[in-house]
Each structure stands twice: as C-alpha cells, then as structure tokens.
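In the part that follows, the structures are each spelled out as structure tokens.
Nothing in this text is a laboratory measurement; each read-out follows from the coordinates by a stated rule. All figures in this text were calculated on a predicted structure; none of them were measured in a lab. Cβ atoms are built from the backbone, for glycine too; each structure is taken alone.
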Structure 1
C-alpha cells in the first residue's frame, strides 16, 4: 500500500512508539501503522471521550497498548528500555484551547513537562533513530495578517494551550542542539523534527469545544449549533493529511538524518482556508434538514485569522493535501452516520483509510 510515498516497504517490522494513541489522531495513525506492518507500542492515558474512536474502531487490537502519564519520567524511561523503539511519534497532549483557559496548570504540565520527559527518556535510552514531535499551527506569534506563516517565523502563543505548544518547540530546539546536534549525528544517530498542523477534521472526533463534533452532536439532537467565532479563518484538513506528513517525515529522518530535522508545516491549500461559518454552511448542505445555527459571543481570545505556508513539505517531502474541504466533510459525515446506524466502525474506518490511500 502506498500513499504519497508512505509504503509498507519502509514501515514493515519497524518498532514504533506512538504517544497519545488513544486520542483521535493517534487512533487513525495506529490503524495506518498496523496496515503498514509496523510493530506499534502505544503510550497514553485512557481515551478522553466516551464514545471514542479508539474504542469504536478497536484500535488496541494487534498493538502493545500501554497506559500511563507522560509526566511520569520513570514510567517513560522504563517503557523505552523495554520496547527499544526505532521511531517515536509524539501526539500526546492536552489539545484544546478552551480547556487551556479552564485549567492552565494541567495544560502546561501535560504539554511541556510531558514533552520534556519524553525527550529525556529518549536521551537516556538511546537507540531511537527518528522522532517527530507534533505541536500545532498555533505556535506562531500570530499577527492575524493575510500572509501564511513559514517555519522560521517567531514563536508565540496568546492563550495557555498555544504558548504551551510553543514551549514544546523550544524544548525540541534545545534538546536537538544540546544532545542531538547534526555534527555528532554519527554518535547519537537521532534526527528530531517538529510538525505543525492546521485544524483537523474526520470521523471519530468526539472532543468537546471542537467545531465538527459540536455541530454533529447538536444536529443529531435536532438542535441548532452554537458558533462562537463564525468569521474566524482556519486551515481545515482531514486528520489523514497531516498524518501522511508525519509518516513521510519520520521516514526521511530515519533514512537521511538531520537534513530533515527542524520544524515543518502541514496545512491545506489556499482554497480550504475558510471561515468557521463557511465550514458549517458546507456541512449543512450535506445534512438533511439542518436545524441552523446560533452565534454566541465569547470573551476568551481565539485567533481570527491563521494561515500556514507548507512549501517546505511540498518541495522536500512531496507532501500535499489530497482531499478538498468538501471531500473531508463528506467523509466525516459518512463516518458519523455509519456510527449512528450501528455499523462495524473498525471496518468502516479501515475502508475510509483505504479510500484515502488509493486516492493519494
């Protein structure tokens, strides 16, 4: 199976550690790695939602499913000593802006200290060849201008979640320079990169305070959906798009080393940079008798405009988004309706993965 260069030829038999494998993106990633023939170990807390994609798609089947907290350095160090991963894909995080406002201490603790502990456990254990730390497009010092952000733009973050992820970027830069420098690659053999993705959509996302889950939950109950920022522009894409980028990047790091290190953007094309209101209107055209929407003001800051420049990923990895926003919403809605109809969601999720890989 091949999608934009992601092949089982490379991944077959590779020992891969995925943190956050019980989450939405983590579940899609583990299912894909299973199909590619990787030996997957997952390390995470229990699923954060009920229902969850992890449970519905039986993601635990065929993997080494470990539960634990990234803030526990001893547990992480013990895990790496046991598993001896060759590749680490770090997705575990507190991923919500509004939750960051509600509990900033837990957000910084999970995102910053969790990432620090993982990097330290990798340093102590040795043997990891490629590490991709997933952050967010919100790490930039966002001026809300029209131009898309490139990887060398200044880091920032207005809210606790965004700034905690910017801290993770600084951690990655510091560990790479201090312990895994390119000039000593022959000694440590580790190449480290960070990945900054835009807003992701897809079947199986049940998180609170996220647009599509909130819309589908409201409309399923025949209620209008409440929007806080209908004019906000976001880089929308299906979760499989940045996951493709993470897999491509991990392979390049493993094979070619530090020339692929550093930060990478994975965002959609210009046509899919649209407002929250436009996304809901697009989805409403595919939903029979959509009950409409209500606009509610909020005093919590969220960016009104954010664009990503993914030129580096396109030119150096051969990566680009393959599903348009309309296709992304179509597949997301199809997954939701299949779940409501009681279908086998592991089989349905695998089918959507096949559809994506064949299209790519």
Structure 2
C-alpha cells in the first residue's frame, strides 16, 4: 500500500547569484557535503573500484587506452577539487558553475574535447515529499565524471551491471555509460508515478466513502508534484533530443540507438504526467461536487423541516394573539375578535388540525420523491 502524501509543501531553497555576479564563479554552499570520490576502471576483461582522497594527478590514474573510467563524486564541498577540473582537466568555468549551482534544468552541451549534461534525480522521502537533486555529468573520450549533491542516489543497478559485465556497458565506452546513468534516472521517474497512482487510487476511494479536508490537501500536493515532474521530464526530453541531433564524436551511433529508447521513455512519461494531472483535476472537481451535493442534501432536509413548521407556526401565531370575543370583566362583546378563544376542546382541535396539515405536507413531499 502506498504511503499517504504529506500535505505540507516544503521547497528546497537555492541561493541564487546576485545580479551582476561574474559568470563562471564556482559556488560552494555552506551545507555542502565533503566529497567522496570513487574511481571505477573497467573494460571487457576486468573491473576495479578504488576510493580516492582527492583528484590530484587524476590524469595519471586514467591514462590507459584500453580502459574506460567512471569517476563518481558525491558531495561538492571542495574548492580544490574544482580547481583540478579547471587547471588540470581544462573544464570551462561556466560548466563548473553549473555543477555547483544545483538548480539547473536538464540539458546537454558540447565543448571542445568533452560533453556536459545535467539530469534531475527525483525521489519520494519517508514523509511522502518529492526531493529534487541535480546530477551532473562530464564526458570525455575515456573518462566519465559524475557529480551529486548528496551521498544517496538511484544508480546501484548501473554499478551492478558494471560489476557483472552484462550487455554493452563495459565495451560501449563513456558515451554508453552516460546513457545508462541517464536512462536509470529517467526510469526512476516511473516508480514515482506508480507511487502517485496508488495514492490517487486511495484518494478516490476516500472521496467516494468519506471525503474530508485532508483529501483536498493531498490532491493538491499530488498536482504540485506532477507540475514539478512535468517541468523535469519536459527538459529531459529536450536533452535526449539534443543528444540525438548532436554530431559529437564522443557519442557513437550505436549508443544513439539506445538514447532514442530513453527519449521514447520521456515521451511516455510526459503522457502519463498529463493524464495524471487530468485525473487530479477531476478528483478536485469531484470533491467539490460531493461537498456541494452534501450541502444541498443538508439544505433540502432543513427546507423540508422548515416547510412543515411554517404553516404550523402560522396557526400557532394566530391563536397566540389572545383577542377574546367577550371582555371577561365587563361582559362586553368584541366584534370581529376570535370566537374560538373560549371554545371547548379548542386546544385539542387546534393540535389535530396542525397534525393534519403536517401529515398532508409529508405525504405531498414523499410523492414528489423529496425524501430520496
């Protein structure tokens, strides 16, 4: 069973550069994590993992022509690390700024000797809230560098494929590994949508059985999350399309066939997001209709009760005016006053008449099907 969504909306706050800031400024956030660097060396015959303390002399560790490398960096709190990329690896400062300013939309850019790509890693936390983190990639001929804000991710399946050597992942080069990582990120969106689908089913059941205010909050939260996901998937689709149209020699034509499949996944995701947005909107309309119908039912009951008592109140009001036919002190007869005021059994007759009026009204309302 899916975990109900938390109705509070908590957005991650990004510190934006001040107007006029010099382009290419590498920004290290105060809450950044110290970097954990892992080097994966692989080819068709072997696979090695090495933990690195720094990126100094990384070029010497990744210079074998018969081997491909994946340098995984988790945590961005190291100005020295980005200095190595700028001085030793000749990575443009605008790229390094995009890596450290972790609010960018998915994109793909070509540079001299390397490619740069950004994806968004999404996951649902324990409180049912959507977390959105940046995943950056620098691709060279032999080496792939990946950057993450935190220590957790959804890439374990790609590591397992590298260890086991299944498919083309060890022989397809850095371009294929970049595709595999981006495809893994895109595939994780499907599990998120499936979770929201289960939540929407639970919400629909509650709408039909016992709607309350929390239903409205939860539907609205799903809709906001769908808008966030749509913004990411839309940019991801454009990124895949840019890669397919790219003439970069670092991406083989065979790899582009697989990227086309990932592009199809983004198109499918867009269709699912749009359909879920329509369902969420229809659920909101359903909730408002149910509340409106419930209010109408309450008003109908109150109206029926009021309709029954209005003539009874009229009768009781007339005979409550106490205008006697004869003055009890002087014995003088008062013309046009109530002759029934001192009628024998007048109280009982009046109650019977009022009961008769009420019964006639109830029968009339029943025949009109107002009690259904």
Query raised in the report: With helix-only ellipticity at 222 nm (-39500 (n - 2.57) for each DSSP H run of 4 or more, over all residues; to 500) derived from the coordinates and found to be -18000, which of 1, 2 does the value describe?
Result: 2
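I have 19 for relative contact order in percent (Cα under 8 Å, 6 or more apart), calculated from one of the structures 1, 2. Which structure is it?
On the way: 1: 19; 2: 14.
Comparing all candidates, it corresponds to 1.
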Report task. Using the calculated result 24.0 for mean count of other Cβ atoms within 10 Å over residues 174-181, pick out the matching structure from 1, 2. Result -> 2
Report task. Work out which structure the value 0.94 belongs to, where Cα Rg over 2.2 N^0.38 Å was derived from one of 1, 2. Result -> 1
Requested in this report: Using the calculated result 2.3 for distance in nm of label points 7 Å out along Cα→Cβ at positions 246 and 262, pick out the matching structure from 1, 2.
Outcome: 1
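When volume of the Cα convex hull per residue in Å³, for residues 70-181 alone is compared over structures 1, 2, which one is greatest?
2
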Report task. For distance in nm of label points 7 Å out along Cα→Cβ at positions 86 and 310, find whichever of 1, 2 sits highest and give me its label. Result -> 2
